[in-house]
Structure P
């Protein structure tokens, strides 16, 4: 069996489907879904999100230079989809999805209470790349819901039932199959 050659495209799947919260300089909040996000650097901690300039939230990020990445779960999958297809120009998606916002500690953008992990971010660099602008941001604070902690105080990701996005579909992540370094661990 051979391989088919396709035209160049983004085939790096699956991706986390996160809910990003933003606020304008007057404090008006919005929420939208981003699948193009990732880790950029561990020291200092930095992440990125890529956003189409046409998105309503793009102007809020441009104005304030701040946003919060809120990890999603099986329970948040419907809201993640809704917040990705509806615009804050036309709808109050936070109200529509019965979501709860909490104030950020380091940035003006709010945290999503229903999310297991919230990552407060401040834009350090904007890369205008074509269809999307990439915001490279420093991580200013991380908040983790105690519901997903084990008896030793460690965050247990699989308890949160995180979701991922791939080619127009949402998936829950499967069971853990190993830990970093397990391939070389002495038995």
Structure Q
């Protein structure tokens, strides 16, 4: 028994050092050297202070800002500690109520907009933290944002175009607009009162 215990303890100690110390230190060092922005949370700064991450959405509901996708996290919207979808199926009345509530909010803030509402403005993403919307969702909101800020529709459209990212490698995913970056650019162009 004693002959078997010693190799097991040595192997346990060696694997603990390799997987618990050496591997994390090496991966962290590579991440900091090669991808420091991403390794540190892809933070977005304003006036030298972090205001959010490129990877996690934020709650915007003022008419002068673009709104992101709904967040399915509870109790607080865009809470990364409780990331996950709502798991509400298409026949679930709670999903229909959620969609109706968002439609009502969108129509309340922009009653003259009769365009079809893009689906990503009334549904949450799988993580509940999506920081991006489709260009169609941004275009749907452009008139409301322009009016609330006293900008021309063309100025807002140009800003949306500047902050639209295309498909990755030209074929992966869809075009998208990071809501936080776009709203920060709006604040820089013309702050709200």
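Here are the numbers for the structure shown:
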quantity	calculated
Entry that produces 13.5 once mean count of other Cβ atoms within 10 Å over residues 79-86 is calculated, selected from P, Q	Q
Parent structure of the calculated result 4.9, given that distance in nm of label points 7 Å out along Cα→Cβ at positions 63 and 175 is the read-out and P, Q the choices	P
Structure from which -13500 was derived, helix-only ellipticity at 222 nm (-39500 (n - 2.57) for each DSSP H run of 4 or more, over all residues; to 500), options P, Q	Q
For distance in nm of label points 7 Å out along Cα→Cβ at positions 7 and 167 computed as 5.4, the structure of P, Q it came from	Q
Structure from which 2.5 was derived, distance in nm of label points 7 Å out along Cα→Cβ at positions 103 and 119, options P, Q	P
Origin of the derived value 22.5, 82 (Rg and Dmax of the Cα atoms in Å; candidates P, Q)	Q
If Kirkwood radius over Cα pairs in Å, for residues 15-110 alone is computed and equals 17.1, the structure in P, Q	Q
Structure (P, Q) behind the derived value 0.7 of distance in nm of label points 7 Å out along Cα→Cβ at positions 55 and 127	Q
Identity of the structure behind 4.9 (criterion: distance in nm of label points 7 Å out along Cα→Cβ at positions 39 and 143, calculated), options P, Q	Q
Identity of the structure behind 1.00 (criterion: FRET efficiency 1/(1 + (r/R0)^6) of positions 23 and 47 (r between Cβ atoms, R0 = 41 Å, to 0.05), calculated), options P, Q	P
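Only the coordinates and a few stated rules stand behind these numbers; no lab work does. What you see is a predicted model; the values in this text were computed from it and never measured. Cβ atoms are built from the backbone, for glycine too; each structure is taken alone.
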